[in-house]
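Take a look at the structures listed below.
Nothing in this text is a laboratory measurement; each read-out follows from the coordinates by a stated rule. Since the structure is predicted, the reported quantities are computational estimates derived from the model, not experimental observations. Cβ atoms are built from the backbone, for glycine too; each structure is taken alone.
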Structure 1
Amino acid sequence: MEIYLIIILCSYVLVVLFGYWLKFLNLRHLEKYGADIPPEFEGHIDGKLLKKTRDYTVEHSRFGFVESIFSNLLLLIFLFGGLLRIYNSWISSLNLPFVLSGIAFFLTLGYAEIILSIPFNLYSTFKIENKYGFNTVTPWLWITDFLKSLLLSIILISIIISIGFWLIQASPNYWWLWIWGFFLIFSLFMMYISPYIIEPIFNKFTPIDEERLENKIKELMQKIGIRVSRIFKMDASKRSKHTNAYFTGIGKVKRIVLYDTLLEKMEDNEILAVLAHEAGHWKKRHLLKTIFLSELIGLIVIYIAFRIIQTDILTGMFHIEPPTLFAKLIILAFIGSIVSFPFTPIGSYLSRHFEKEADYFACELTGNPEGMVSSVIKLSKDNLSNLHPHPWYAIFYYSHPPAVKRIREIQSF
C-alpha cells in the first residue's frame, strides 16, 4: 500500500509543478513582450496602460502562486499527515445517523476552507483590485456579501448532501445512477431559479432606461427567433468596475442582463455585438452540448467511483479507520484532480472553439465585424487583460481565444 501512496503523492506534486511551470512561462513571456503594443491595439492603448496591464497580470499571478502553495501544502498535510484520519475518527465517534454524519463531515470541512480563504479574498479585493482601480466594494458590503454567501452555501450544500446520502442509503446498489439523475435535475433547476431568486440577493436589477437601445436589442434577437422578456441593468459597479453582459433563461424566452459598467463604456453597436455573441452560444446550442458532454462524462465517472468505493482500497492506503464513505469520497476527489488534469487543455480547446463560433455568428448577425473588434478591444482594456499570454499557458487555461488572436480571427471573417 505504501508504494501506491508514494505514486499518488509524486503524481500530484508533478501536476502542481507542471502548472507552476506554465505560469512561470507565462510571466517570462509577459516580461519579454509585455511592452510591445500589438498592431490591433495601436491607437487604442498607450505604453502607460500597457504597463498597468502587465503589472496587474504579474501581481495577480504572483499572489496566485502564494495562495496555491498555501492551499496545496495544507491539502497534502491533511491527507498525508494524518489529519484526515483523525478528523474521520472524530466524526465517527459522534455516532450520528448516516445522513447527519455526512452533513457534519462536509459542512465542517467547508467552513474550514471558507475561513482559511478569507485573508486571501480580502487581500485580492482590497489590495490588488483596489490598487488597479477595479474594487468598489466597501468593507460593510464585503461582510454582508460574505454572510449571504455563507448562509446560501449552507442551505444548498445541506440539501445536496442530505438528498445524496439518503439516495445512497436507500439504494446501495444503484445510488450512482440516482445521484447522477439528481445532480442533473438540480443543476437545471438552479439554472432556472437563479436569475429570479439567487442573483437578486446580491444585486439590483432594473429595466434599462434607454428605449432606443432596448428596441435595437429586441429587433436583433427577433432575427434569430429569440424572444426577449426583459432587458435589465445590473448594479455591478457597486462591487467592481469590470464589464460584462449575459443571457439567462431556458428555452426561447430570454432575459438579457447588462452590467451598468458596460452601458457606461460601450457604444450601441458594441453592446449589440456583445449580445450577438451571446446569442451565438444559444443558436449554436453550446450550453446544450456542454451539458450533454459533462453529464455523459459525469455518468461514467460516478459509476467508476461507485465501483471503487465498494472496496476499502482507498481508506486502506491512507490507514483510515473506520473506512467511512465520506473519507473515501475525499480521497477519490483528490485522485480525480490528478487524473483529470491532462484533460484540461481539451476542455479549454472546446470552450475556445465555441467562442470562435459565437464570434463568427455575431459578425454574420450584425453585419458589423468592426463593432465586434471594438468591443473586444474595450473589454480587454477595461479588464486589463493580458495581451501577451504564452501559447502553452493559453492552450491549457484560456477558455476564450487570447484577445489579439481573437481580433485577427474576427477580421478574417
Structure 2
Amino acid sequence: MSTGRRLVVEADGGSRGNPGPAGYGAVVRDAASGEVLAERAAGIGRATNNVAEYGGLLAGLTAALEHDPSEVEVRMDSKLVVEQMSGRWQVKHPSMKPLYAEATALVRRLPAVRFSWIPRAANGHADRLANEAMDAASRGDVWRPGGDTGPADAADAWLSEHEPTASLSGPAAQSSPAKPAWSTASTRPTTTLLLRHGQTVLSVEKRFSGVGDQVLTDVGQAQATAAAERLATSGATAVLASPVRRARQTAERVAGALGLEPVFEEGLRETDFGDWEGYTFAEIQQKWPVEMAAWLADPAVPPPFGESFEATAARVRATLDRVLETYAGQTVVLVSHVTPIKTLLRFALDAPPSALYRMHLDLACLSEVQWYADGPSVVRSMNDTGHLPG
C-alpha cells in the first residue's frame, strides 16, 4: 500500500566527450518538505549524454519505488528524455529503445508519474552527483553517498554494508551503470544454464546455419548425451529450447535426464541469416561483399532477406524477461544457438553489441549466468566443454 507521500526525482547524466567517460546522478526528495530521501550516482564507462541521462532516470525511478509513493514528479534538464517519456517524441535511436522500455516498465510500477523539464541551473544537485561519480571513476574509485569515494578494490566491503546503486539490465550494454558483480544482493538469483546444441553437418563445414532444420550428427548426438549427463544433477526445474530441430534434439536428451518435458521457445531460435543460409563466411564475402561489410559494421543491418542482430537481441531480451518472471529463483536450462547465447552473455556482462564478435562458443558448450532481481547479473562460467568426450 502506498505511503501517500509525494516524491520529486531529480535526475541528470553527463558525458565528457559525447561519447566519452560518462556518469549519472539522481536524488529523491519529499515533495512537501524538500527532504533528501535518497541519492544515487555511478560512473558508467564510455557512453553518450543521452544514455547517461537515461541512467539517471532509471536510478531515480528505482530509488523512488523503495519509498512506495503515491505520486512522483520527475524533473530533468534533458528535453529529449522528458519528451520521450511523456510520449510526445518518438524513440528512434536503437541504443535508446531498451532504456526507454526499461524506464517505461518502472513507471508502470509507480501509481502516478509525470515528467517536467527544468533548466540546467535548477538541476544542480543531480548534476553534482553525476560529476562526482565521473570524477571518482576517472581515479578508479567508486562513488559513495555524501560525495565520499573509495578505491575500487575496496568497494566490496563498503557495498556489503550499504544500499547499492541501481543498475540497468537492458541490451544497450554500453550505457548500463551496473553494480559490481562482487557486491551483495539480497535475493536468490535465477540461474540460467545456457547450452549450445550439438554438432550438425553445417557446423562441421563452418557454414551459416540459422533457421534451417539441420539434425544432429552422430557426434552431435553423443555431445547431447554428454551434456544431459552433466546437467542431470543440476537441479534445473525447467528446460526451454529453440524449436529448431538441432536444438530440440539436444533439449530432449537433457529434459529426459532431468525427468522433465522440454518447452520450446521461439525467442531462443538462431538468427535468420536469409540468403546466406548454408554458405561459408568466405563464400558470402565473395558473393555479397557490400552487404557483408554493412552487416559487420552495424548490428541493425540484416543479411539479405534475413534478421539483424539487433532484432535477435530484442526477442532474446523479451524471452529472458519472461524466463526471469516465470522461473524466479530457480535454475533453468536454455538450449539454444550461438547468437542467442552470446546475446544473453553480453546482456549479463553489460557489453556492447560488438562483443558478439569477441566471444567463442564451442558446440554443446555450457555457460552459466545468475540473474539477481536487486543486483547485477553474474557470469559464473562460459564455453565450458569439460563434459564432452575427448
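In this comparison of 1, 2, the computed figure -0.52, -1.20 for log10 I(q)/I(0) by the Debye sum over Cα atoms at q = 0.08, 0.13 Å⁻¹, for residues 20-259 alone is attributed to 1.
Give the label, chosen from 1, 2, of the structure having the highest value of FRET efficiency 1/(1 + (r/R0)^6) of positions 60 and 284 (r between Cβ atoms, R0 = 35 Å, to 0.05). The structure with the largest value is 1. Of structures 1, 2, the largest value of relative contact order in percent (Cα under 8 Å, 6 or more apart) belongs to 1. Looking at Kirkwood radius over Cα pairs in Å, for residues 236-347 alone for structures 1, 2, the greatest value goes to 1. With distance in nm of label points 7 Å out along Cα→Cβ at positions 124 and 220 as the yardstick, tell me which of 1, 2 scores highest. Biggest value here belongs to 2. Supply the structure label, taken from 1, 2, corresponding to P(r) over Cα pairs in 20 Å bins from 0, in percent with the calculated value 21, 55, 24, 1. Source structure for this number: 1.
If distance in nm of label points 7 Å out along Cα→Cβ at positions 228 and 324 comes out at 3.2 when worked out from the coordinates, which of 1, 2 was used? Label of the source structure: 2. Each of 1, 2 could give helix-only ellipticity at 222 nm (-39500 (n - 2.57) for each DSSP H run of 4 or more, over all residues; to 500), but the derived value -23500 comes from 1.
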